[in-house]
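The following blocks contain the structures, represented as structure tokens.
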Structure P
Amino acid sequence: MQLTVFKSGRMTYRTTKQKKASIFKEIRVFQTQNPNKWLIRVVYGTAKNCSGEIAEVCNAGEYATVEDLLYALKLFTEKPLLDETELWLKGESHE
């Protein structure tokens, strides 16, 4: 998972974490600084796209409020979505 924080139109922080709890901790730290934009990106793995190229499978978005960011993170990391995506990726051929 990647988190990017913007304040006054400038990127102030970027991090990549493996655990959702670590991302929540980073969000709590930076929300007190009242950033005006948050970017979140959750990468699930790689798979062949329609062109036959290997590409990352991910969910990403840009959010103005902490509430919207947390809701997106919750949706992007729901267990049924993670399980279904993992099964789909295992069925993909990466050759």
Structure Q
Amino acid sequence: MPETHWKNTYDLTEEQYGKLESAEDFMDMMQLEKAESLLLSMLDENSKMIPVLNNLGHLYGRHLSEFEKAIEYYDKVLEIEPDNAWAMDERRRYRRYLTYD
């Protein structure tokens, strides 16, 4: 498995890790449709894959300004992992954006 910058807490396979890295690279290159397509295909394989759900929340919130959709993905993370600080903070941020619309 390639060297990770973080602990593989979710036991991602080498293939899953590679796809996740590719999706993040697509986001960095602003190839958002490719990132979205790849992440959604990963979610089809496993609907409870927290790194994918978090990345989809990030994609929809930060890159696409679809705050309600971002919140939905962070809600899914928190259903699975209620103490996920990243998802809590990001969901709170996007909820604030909705109150100003």
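Rule-based calculations on the coordinates, nothing more; no lab input. The structure presented is a predicted model; accordingly, all values stated were derived computationally and were not measured. Cβ atoms are built from the backbone, for glycine too; each structure is taken alone.
The table for this structure:
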| quantity | calculated |
| --- | --- |
| If Cα extents along the principal axes in Å is computed and equals 44, 30, 25, the structure in P, Q | Q |
| helix-only ellipticity at 222 nm (-39500 (n - 2.57) for each DSSP H run of 4 or more, over all residues; to 500) from the coordinates reads -12000; which among P, Q | P |
| For 3.6 (distance in nm of label points 7 Å out along Cα→Cβ at positions 10 and 82, calculated) the corresponding structure among P, Q | P |
| Origin of the value 18, where relative contact order in percent (Cα under 8 Å, 6 or more apart) was derived from one of P, Q | Q |
| Which entry (P, Q) yields the derived value 1.00 for FRET efficiency 1/(1 + (r/R0)^6) of positions 50 and 74 (r between Cβ atoms, R0 = 35 Å, to 0.05) | Q |
